[in-house]
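Take a look at these structures.
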Structure P
Amino acid sequence: MSLDPLCFAKYTFPWGTGDLAQFNGPKLWQADILTSIGNHLQNPKTRFTPLRIAVSSGKGIGKSALIAMIVNWGMSTCEDCRVVITANTAKQLATKTSPEAQKWFRLAINSYWWDVRSESISSKLKDHAKLWRCDFIPWSENNPEAFAGLHNQGKRILVIFDEASAIANKIYETAEGFLTDSETEIIWLAFGNPTINTGAFHECFGKQKHRWLTKQIDSRTVEGANQEQSNQWVADYGEDSDFVRIWVRGEFPRSGSFQFISSESVEKCRKYKAVGYEQLPRIIACDVARYGDDQTVIGLRQGRRFRILQKARGLDVVQVSNKLIEFITSEKPDAVVIDADGLGAGVFDTITHRGFARHLYEFHGNGTPDNTGRYYNRRAEVWGLLRDTLDAGAELPDDPELAEQLTQVQYGYSNDQKIQLEKKESMKLRGYASPDIGDAFAMTFAVTILAQAPEAKEYQDRLIGVGVGWHGQPGGWMR
């Protein structure tokens with residue numbers, strides 16, 4: 001089986017039972033890749049020349065499972081085989097790639113051969129542990145040398161890039177050094193969703209295509225993939241949208257980047273200090289958690305300064321309402337915006353019935369935007385206003401969680417070419433949390449409050465109470 005990874009995979013894992021009860025062997029596309037490796041090794045003319053395979057695919061086709069099968073075959077059928085695996089982020093490597101490999105090694109018929117850990121898988125033979133192993137290594141563009149130095153003369157080397165589209169060009173250049181050993185079986189695999197149309201992974205399918213065996217896989221053609229989700233994305237975004245091209249069809253986008261808010265803008269705002277905001281309207285917004293992993297967030301924006309007042313998980317409608325009333329009482333906002341879809345409707349009703357309806361506004365993400373020519377829905381519009389404000393300069397709390405949420409939201413265009421943000425469910429499928437803090441921040445732009453002259457505010461306070469602002473028409477100084 002040393003030269004036949006497909007035969008190895010069929011024999012080694014308990015197909016049809018336990019975790020694999022619904023499968024009688026590798027999926028067709030997985031079997032195709034395993035066969036390609038076998039054909040390369042079985043040919044004396046190609047066996048000791050590096051084999052490079054790049055797979056661009058839609059979401060949920062079983063890439064991590066195939067990686068695990070290949071690693072197990074590579075190590076099980078070649079003494080002192082060396083394997084290095086990296087991924088687009090350390091988080092992806094630690095939470096997706098490594099756990100999947102560990103699972104398949106434990107399922108294998110020879111599981112007792114291996115010392116399986118989160119950062120490595122190695123032989124239990126003490127005199128082979130340092131040589132016969134797989135290492136999960138995060139990459140650093142600033143220190144690519146840390147990823148270098150893999151040699152295994154006369155034996156076997158596997159280099160695997162998971163979510164390869166986001167791995168820097170320097171790491172691809174460094175990996176070229178792994179391909180120089182003579183009389184050695186060398187296999188370099190790059191798997192990923194084709195998220196950007198530049199970079200080394202894209203070049204595998206372009207100007208470097210003569211060096212790579214390439215496959216592009218539509219997730220709708222893969223048995224066991226979530227066809228319902230794929231069809232929903234097609235209905236939401238359109239068959240030829242860049243979103244569907246990336247996450248369903250496995251094709252590179254026409255546009256270069258789908259990050260809605262730039263990392264540079266967010267990093268600038270984490271250091272920005274707003275001035276002159278003290279007399280401006282105070283707007284509170286609340287994004288109410290819908291699921292167990294999500295969190296309820298209450299935030300306050302005053303001019304170009306945003307603060308997080310509360311982040312919490314597991315609160316019910318009454319508890320969220322009580323928290324909001326506390327902040328309404330202490331912060332005396334000029335407007336309170338509540339995401340009134342789902343559980344938020346109960347929060348809105350509770351606060352209204354308890355006598356705090358003044359300056360309370362419902363927000364509906366799928367509602368009609370003010371700018372119907374540019375945005376698909378209201379959520380996309382308020383995020384657009386948020387992006388414009390960050391680009392111009394605003395003070396953010398130095399919160400890594402907020403920074404990640406703001407920069408991980410992607411966008412595309414609807415069938416009628418309007419800006420459309422990806423859904424929270426889509427972000428979770430990509431491995432990212434729901435952007436609850438970002439949504440709370442964005443909702444502060446859902447209302448327009450006109451700043452008052454000091455004399456007018458003092459006069460109004462005497463008439464109707466401190467903390468009451470004037471609700472202006474669109475076109476005010478700051479939403």
Structure Q
Amino acid sequence: MNISDYRSQYAAYCSTFELAHYQYRAGFERELNLEPIYDRYGDLFTRAAIDSLESAYRETPEHSETERKGLHHLLSLARIGYLDARARELTDELAGCTAAARVEWENQSVPVNNVPKLISNERVASRRRELAARWKEALRACNDLRAARLESFHESARSLGFDSYRALYTEMTGVDYERLDASARQFLERTESAYRSALNRAIARDLPDVSFDDLHHADYFYFQRMPRLDPFFPARELIQTYGAAMKNFGIHVERQTNIHIDDQERPFKHPRAACFRVAPPDDVRVLVAPVGGSFDYTVLFHEAGHAQHFGWSSRDLVRRHPEFIYAPDPATTEGHAFLLSHLFLDAEWLAEHRGGVNRERAREIVRDLSLVISSSVRRRCGSLSYELALHESRDLHSEQLSATFAETLSQAMGFRREPALYLAEVDDGFYSASYLRAWAFEASLREYFRTRYGRRWWASHRCGDELIDLWNTSSRYTVEELARLIGFGEVSFELLADTLIAAMKED
């Protein structure tokens with residue numbers, strides 16, 4: 001195998017794949033047709049390709065660190081592609097099942113993926129719960145396909161010579177999932193009191209028709225939406241706020257011709273913001289459909305964090321190693337994305353960037369948003385614990401597994417979860433672990449910037465320059481490696497916990 005040719009073909013595959021997803025999500029295409037792409041680039045993910053990459057990796061000397069890291073990335077991505085290829089028929093069937101699933105509501109047939117948005121905007125608890133019950137049943141109908149798809153992943157991992165799916169991902173990412181799970185459990189314990197206290201106050205204020213001891217998953221959608229904050233986050237000022245935030249770093253988004261933000265309205269455009277690596281660093285696209293609200297703002301800033309990361313990636317590095325853009329471990333790019341979305345946890349930043357928000361009001365908003373973020377982190381802590389059990393289970397249809405899901409997530413979040421969602425809410429590849437590592441890294445990176453550039457680090461052009469230097473390395477380094485290179489040592493879950501606890505407390 002010619003490794004240079006493989007890299008070139010892999011970059012072309014990823015670019016074509018991302019462009020197809022962009023056109024579908026942007027509403028330009030009514031259907032997502034990936035079959036021609038799979039047919040054209042299928043040879044990238046065969047056992048023969050994997051064997052050749054393994055040989056190339058073994059034969060590359062230790063001192064060629066960047067090349068060895070790149071080959072390890074390519075090998076990992078080929079293995080993921082191999083798993084995906086063997087499960088493709090099931091993936092397509094699952095996509096068809098989900099696309100066909102509907103919830104009947106107020107004389108309308110609502111696509112199942114659009115139901116959470118309806119729930120999040122429903123003020124009446126009984127109606128939220130009825131919607132959620134119908135949503136759950138619609139999702140449950142596809143559970144056999146979800147289980148079969150996971151079983152295919154497990155079988156394919158073993159066929160590649162690994163003891164388990166988890167062992168495969170441990171080799172690819174270097175993550176000790178047991179150790180990470182222990183840190184996640186400690187985070188849950190450390191934040192428990194502050195989280196429950198803050199949640200109790202928020203529920204009493206915002207959901208007066210719901211008992212704190214009877215919080216349901218449907219209530220979580222509405223809680224996360226934080227509609228009481230809508231007046232402070234109008235849709236018309238979303239892009240302007242983002243531009244002002246980046247200008248503080250010395251980055252002028254209106255001059256970034258390589259990053260395109262698509263905020264146009266279209267009938268079939270997906271409402272959720274997303275970032276697409278079409279041909280980084282020269283072509284990065286962000287989709288956004290502004291409707292207003294704090295969730296809109298934080299999600300756009302998160303996706304824009306990805307866009308800045310990809311858009312500033314070294315052109316030379318990406319040309320030689322496109323695998324660093326499409327890294328098998330997403331924690332690094334998620335960490336950069338959280339850095340921007342967590343600007344909303346700084347009261348001084350809020351007061352400066354949201355007109356009409358004084359310091360007292362800004363502190364209240366920070367308290368509310370910190371509670372929402374804490375619930376998300378706690379959810380992922382519970383998800384990781386559950387996923388470790390899921391991927392070791394011999395029976396993916398067992399009632400015990402679904403009961404474990406409901407108990408673990410309900411305890412972590414304080415909102416009762418339905419056992420029927422035990423497969424519908426699982427992301428491929430232990431993504432919960434990547435999110436957790438990214439959150440912990442971002443907390444340390446933010447503290448590093450605050451120490452180095454002062455409390456207004458987010459208004460420092462020198463800080464912006466250092467950020468660009470970090471983004472320049474793309475995902476060449478894991479978050480743990482970046483932490484050591486930057487100089488703040490180990491990624492700290494204690495710092496993440498302490499930061500969120502302090503932000504959730506009443507003054």
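Each value in this text was obtained by applying a stated rule to the coordinates, not by laboratory testing. These figures come from a predicted structure and were not determined experimentally. Cβ atoms are built from the backbone, for glycine too; each structure is taken alone.
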Which of P, Q leads on FRET efficiency 1/(1 + (r/R0)^6) of positions 344 and 424 (r between Cβ atoms, R0 = 30 Å, to 0.05), largest value: P
Read-out relative contact order in percent (Cα under 8 Å, 6 or more apart), computed value 18, structure in P, Q: Q
FRET efficiency 1/(1 + (r/R0)^6) of positions 152 and 384 (r between Cβ atoms, R0 = 30 Å, to 0.05) - highest-scoring structure of P, Q: Q
Origin of the value 2.3, where distance in nm of label points 7 Å out along Cα→Cβ at positions 320 and 376 was derived from one of P, Q: P
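Comparing distance in nm of label points 7 Å out along Cα→Cβ at positions 232 and 272 across P, Q, which is largest?
Values: P: 3.5; Q: 2.5.
Largest value of distance in nm of label points 7 Å out along Cα→Cβ at positions 232 and 272: P.
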Ranking P, Q by distance in nm of label points 7 Å out along Cα→Cβ at positions 160 and 288, the structure that comes out highest: P
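Looking at Rg/Rh (Cα atoms, Kirkwood Rh), point out which structure of P, Q has the largest value. Before the final figure, lay out each step's value.
Working: P: 1.07; Q: 0.94.
Across P, Q, Rg/Rh (Cα atoms, Kirkwood Rh) peaks for P.
On mean count of other Cβ atoms within 10 Å over residues 32-39, which of the structures labelled P, Q is highest?
Going through P, Q one by one, mean count of other Cβ atoms within 10 Å over residues 32-39 is largest in P.
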Highest-scoring label, criterion being FRET efficiency 1/(1 + (r/R0)^6) of positions 8 and 208 (r between Cβ atoms, R0 = 25 Å, to 0.05), among P, Q: P
Structure (P, Q) behind the derived value -20500 of helix-only ellipticity at 222 nm (-39500 (n - 2.57) for each DSSP H run of 4 or more, over all residues; to 500): Q
